[in-house]
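Multiple structures are listed underneath, in structure tokens.
A short reminder: the numbers here are calculations on the coordinates, not readings from a lab. Just so you know, these numbers come straight off a predicted model, no measurement behind them. Cβ atoms are built from the backbone, for glycine too; each structure is taken alone.
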Structure I
Amino acid sequence: MATNPDGSAGDADYGVIGDGYTRYRRPDPRIYAAIREALGDSRTLINVGAGAGSYEPTGRGVTPIEPSAAMRAQRPAHLATAIDARAEALPFPDDAFDAALASFTVHQWRDLAAGLGELRRVTRGPVVVLTCDPTALNRFWLSEYAPEVIETEADRYPSIERIADALGSAIEVDEVPIPLDCTDGFGEAYYGRPEALLDPGARRANSAWSFVSPEISERFENTLRSDLEDGTWDARHGRLRTAQTFDGSLRLIVSRP
């Protein structure tokens, strides 16, 4: 299976877009708490698509899996060293772990069914997937300014039904409210802080922007800046600046054997 030059196994090349990722994508404590609760009292955990270690719980035996060299290099020293492997071919026996985690990663995988099948195979207990529901992405005001980015994400994120089918067991799906001061800079995290998305680094930390042309990024930046300066954005969406949470597309999926 072909990969990107730095080893990224998915459709995004983190050797290009991963530089500075951890400046913008820091785990949010409220989302982290929801993940920890979903993982229960598991003592051993496989974290697939572990990236730079966001949402990787401490106090457990964690085995991180990350094919991108750029992302492995950004993991903090206190976390376990990530293994260079792909979700679709995990080098472990059946039922090797108490639980599994896949956060903001399944949309990157080349073979969703194979990857989730592997997670289920090597896990005795819950498989926890943090992802986005593609049918809810257009709730975000970005759909007015860069519909191409929303369309790209909607095409990349698998449906909840596909994830359930691939896991092969009943699932629980929880909508995760996005806090106004969310520290994890995925797109919707800026629902009430539009100025933040004028920063090219913030956009680069969201892989969907790497699939649209520079002209679209330039148009977005010019239009948003103009609408912020003349008050158009606030007239349409200003209530979001004080909304403590946003019910967007973020979902926590839990599969139990």
Structure II
Amino acid sequence: MFNIFKKRSIKINEQLKLDMDNIPKHIAIIMDGNGRWAKEKNLPRSMGHKAGVETIRCIVKECNKLGVKYLTLYAFSTENWKRPKEEINTLMGLLIQYLRNEFNELHENGVVINHIGDITKLPLSCQKELISAYEKTKNNTGVTMNLALNYGGRDEIVYAVNSLIKDFSEKGILKQPIDEKTFNKYLYTKDMPDPDLIIRPSGEQRISNFLLWQCAYSEFWYSNIYWPDFGVKDLHKAIADYQMRDRRFGRVK
């Protein structure tokens, strides 16, 4: 007799399997190490960023295949404006190129191309590409890819507070004390679950102003691999490790 309760799994290698019934709903990745990857190969930093775009391609595809619902990629922080202008221009150009080159494949595979952060500070050409990509894919049912651009966790919290104050002064709708559920509605990630798993390659072990409110109970996974070398096998390892964690959320089993 067929057992409908039998766990689904896929074998990664002889020792490791993924439990397909325990795939993180939301994975967030700090895409770090592009510059150091290029430096070790005596290449300009721009080549590291280009290589990083190739990694995005395969990771988005695999997350969609595994059934991950949300994938948030830390692409450009509020602090990254301090970088050399030439590098910033390269990153903005790569963003436009990625959206144009990958759009058809992403759309055909049901990916929602979304963005979080204050994109009004980005070049107008980038804003148009992001808005257009979202409008064309917002009804898709595959993984939602959040590109975090001009994003900072502190900036997001300040943005939420100011939005609350504005609604209170203009609409007078906030008659009850503000709770977490209400505050969540003013974040860039409203209507999304908090990240279950946050991955940071490159050897660094800090959050770097990323999803500060949302990461309260996220599981973290670090790797010494630079982002351009981060592959599907590394994603599988991170998920397999996540599946071994005991997530109690303050409770006692």
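Of the structures labelled I, II, which one yields 61, 53, 36 when Cα extents along the principal axes in Å is computed from its coordinates?
Source structure for this number: II.
Can you spot which of I, II the value 4.9 was calculated from, given it is distance in nm of label points 7 Å out along Cα→Cβ at positions 86 and 230?
It must be structure I, since only it matches.
Taking Cα Rg over 2.2 N^0.38 Å, for residues 22-109 alone as the criterion, which structure among I, II has the greatest value?
Working: I: 1.02; II: 1.18.
With respect to Cα Rg over 2.2 N^0.38 Å, for residues 22-109 alone, the highest-scoring structure among I, II is II.
Could you tell me which structure in I, II was used to calculate mean count of other Cβ atoms within 10 Å over residues 102-109 as 22.2? Don't skip to the answer; put the middle values down first.
Values: I: 22.2; II: 15.2.
Considering all the candidates, the number was obtained from I.
When distance in nm of label points 7 Å out along Cα→Cβ at positions 182 and 214 is calculated for each of the structures I, II, which structure yields the highest value? Provide the component values of the computation, followed by the final result.
On the way: I: 3.0; II: 2.3.
That would be structure I.
I, II: which one has relative contact order in percent (Cα under 8 Å, 6 or more apart), as calculated, at 22?
Going label by label, the one that fits is I.
If helix-only ellipticity at 222 nm (-39500 (n - 2.57) for each DSSP H run of 4 or more, over all residues; to 500) is computed to be -13500, which of I, II is the source? Can you show the working numbers first?
On the way: I: -8500; II: -13500.
Checking each candidate, the match is II.
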